[in-house]
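Structures are listed in the sections that come next.
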Structure I
Amino acid sequence: MIGPLPPLAADGIGFASLASLCILAAWYAPAAFPLVLATASAVVALSWLHGLDLAVLAVFLVPPYAVARWTWGRPERADGKVIVAAIALQTAMFLVIKGYPGASLLQPWAQPVAVVGISYMLFRQLQLMIDAPNMGDVKLTPYRYLTWLLAFWTLLAGPIQRYGDFVAGLKGVHRPGRDEALAAAHRAVNGFIKAFVLAPVLLGPSKVTLLARPGSDWLDLAVIFYTFPFYLYLNFAGYTDMMIGIARLCGFTTLPENFNAPYLARNCQEFWGRWHMSLSSWIRDYLFAPLSLAIHRRLPARFHSLALAAAVMMTFVVVGAWHGTTGAFIVFGLMHGVGVLAVAVWDGLLKKRLGRAARKAFVERPWVRVTATVLTFHYVAAAMALVNNSLEEITVSLSAFLRL
């Protein structure tokens, strides 16, 4: 009897074979590429999903498509209450499936469920429902919808591609020229080296629990503090480079960029313009902008600054919760929210004291840029410790290390 298909990881032969098949289809049979991509993506998804996982995913996929189909290209059907209700339903399903505290009590199943890529699916689905009334010039079908959500190059770790860009990418599939193909292959190989050769070297020494060992010293603390941010970057950015490289070898050029030297950012606001950029742009367009606008409309002008600060903090709480189900991720989000607000306050003080022109000249001074970059990196690195360790692990390990 044939057992379940083993998970097709990006560093395995099975995944490489499917990616190669897609590239060959794009080069020699572009008309068949959508079918080949859909098939390859289904195989990858099915390798990660079995039994109950698959059933839960099937239920999760239906409501957004139904709502989007009903309002597709029909602004007159864009009832705000219906769309808000659909967003609330889909988000509630996500919270239950992921097992967030409280929501896990509503799970109707007894065994664990793990739907790979569901966090990325949720944001794509919400975008589709929100934009559907104004997307009549783009065709929506169940086939395209499923391929878009399950596409193997965005399933596991993004980037978060919007539906219109995905359809445009499918239409533009072609055999790339020699230079374009070499650049894409080079990027894919470099990404593989980052994610699967270099990153694993840094993962082992990055757990804060190592500080609880007898004899741990400040060098151990430094190793733990600095290794995880670079592990996370190499793993995440390397994987993204692999997927973008594979897509471009297929002539699919609309996958969004996700990283732009994030550790060279001079403040937390700039960091989120360089780190996980497809998430940042989604959060800006579909959460922060409408949230801040709604708050502004309901409060007098004298409260607008406070309202903006509240919108920033609420946004980053969502960012933290989206990353994980524990309290550590909420603190992660709060730290970044505080960091972004601190930038705004500091910038306002500089403008008030120096004036706009002098403030601009000041922040461009080399020593100011270097200092800001170093401080930002260390603040971000401290926040990232919460991604790899629970609040309890951090508290207990640091207490043991400091002999408190």
Structure II
Amino acid sequence: MFIRSTLKLFLVIHHGWHKLCARWMRSDFTPTYCHHSLKIMPEVVEILNTLTDAGFEAYVVGGGVRDLLASVRPKDFDVATDARPEQIHALFKYSRLIGRRFPLVHVRYGRKRDEFIEVSTFRAEGRGLMARWYRSVSHNNYYGTCSTDVWRRDFTINALLFDVKQQVVIDYCEGLKDIEARLIRVIGTPSVRFEEDPIRMLRAIRLASKLKFTIEAQALKALCEQRHLLAQVSPERLTLEVVKLFYTGAGVLVWELLLEYEILPIILNTLQQCLEGRQGRKVRQFVLQALSDADQRFHSNQHLSVGFLFAVLYWFPWKRHRRTLRLGRKASLRKPMRNFLDRSNIMLVLTNRCCETVIAIWELQHLMSLTHPEQSAHLYRHPKFRAAHHFLILRGVVGDLDQSRIEPWVQD
């Protein structure tokens, strides 16, 4: 009883301290208001109007605002408001609550209601070990205001709010200056923020590549010193972030930064080993060509296959592994391939569907290299034939397969 009472008192005091810190931040950092005419999706404007007409604050936040100010086409728009999740949900007929600890609301739109806009409630999280411990024992979500919400975001350029009605960008963290200076600057102490969530290091690389910005010196120093923390991230989160890294239209630049900052050995160790081997130059050319093609497809709004990406990233590691198996020329490769993918993904984890795509592309490489198109008409009906054909051409470009085996498939 005494322990419970003491713990409760501590939590009350700690929560009061957090509120005091939040008030200090609001009084010490006066926002900058800058008039901008940003083109926002009509569906987003409608959501904002519905929220403000109901008496709530609501702004466009995050990447959508950042991209428009940086003259980049936004992938999507997010909305933040002081309305609680259940209040948001009640305002929109086609919406649903997502998540438990901190619920978000997906407001669906479109003729088939198959697209959505994410609406979140302002938060005011404390930082550091004490704050994390408090959240874990109290399950408190720290709903806050727009002025406290910005300080929990990762980078200054992601902490901008846009008031659609007033056509004003609200800036608490000097994000506008950093966009003008083309800088990726961490909110708070970079080493602390990266320790809180190491994925922020990969986000910094992704944004620097996508926007062609420079990572601020202090943040870059912390990134290089703390890159080892990425090994502590769950494989599921890391895999998702790796796909985002390479499939956001700047994969070639991402690749170069991963090598420069020595992060590739952490997230794709088997590929790094191949780069350091005898065929290192060929491996690099192969990956770069594939990423260059992916960048073009992204900017042309074409489909990008996650399975194809990992087929590329693990191709040379698989070839290296296969040489140790002493398999016959006509031996089935499916099981060895699956075993290789399962055992190689220490840092990353591929779904069954992704593994099946990778294996199909690799199996078709084997079949296409041994046969002539006229003798293998059934291969054209394979659902992964187009991907495998593209893969075969990539191999030809870098000299991974004799041209005499590729030409019949290219001419056809």
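Using mean count of other Cβ atoms within 10 Å over residues 180-187 as the calculated read-out, with 18.5 as its value, let me know the right label among I, II. Walk me through the intermediate numbers first.
Details: I: 15.9; II: 18.5.
Of the options listed, only II reproduces it.
A further question on this structure: Can you spot which of I, II the value -16500 was calculated from, given it is helix-only ellipticity at 222 nm (-39500 (n - 2.57) for each DSSP H run of 4 or more, over all residues; to 500)?
On the way: I: -22000; II: -16500.
The read-out comes from structure II.
Identify which of structures I, II gives the largest calculated value of relative contact order in percent (Cα under 8 Å, 6 or more apart).
On the way: I: 16; II: 11.
With respect to relative contact order in percent (Cα under 8 Å, 6 or more apart), the highest-scoring structure among I, II is I.
Only the coordinates and a few stated rules stand behind these numbers; no lab work does. From a predicted model like this one, the values you see are computed outputs, not experimental measurements. Cβ atoms are built from the backbone, for glycine too; each structure is taken alone.
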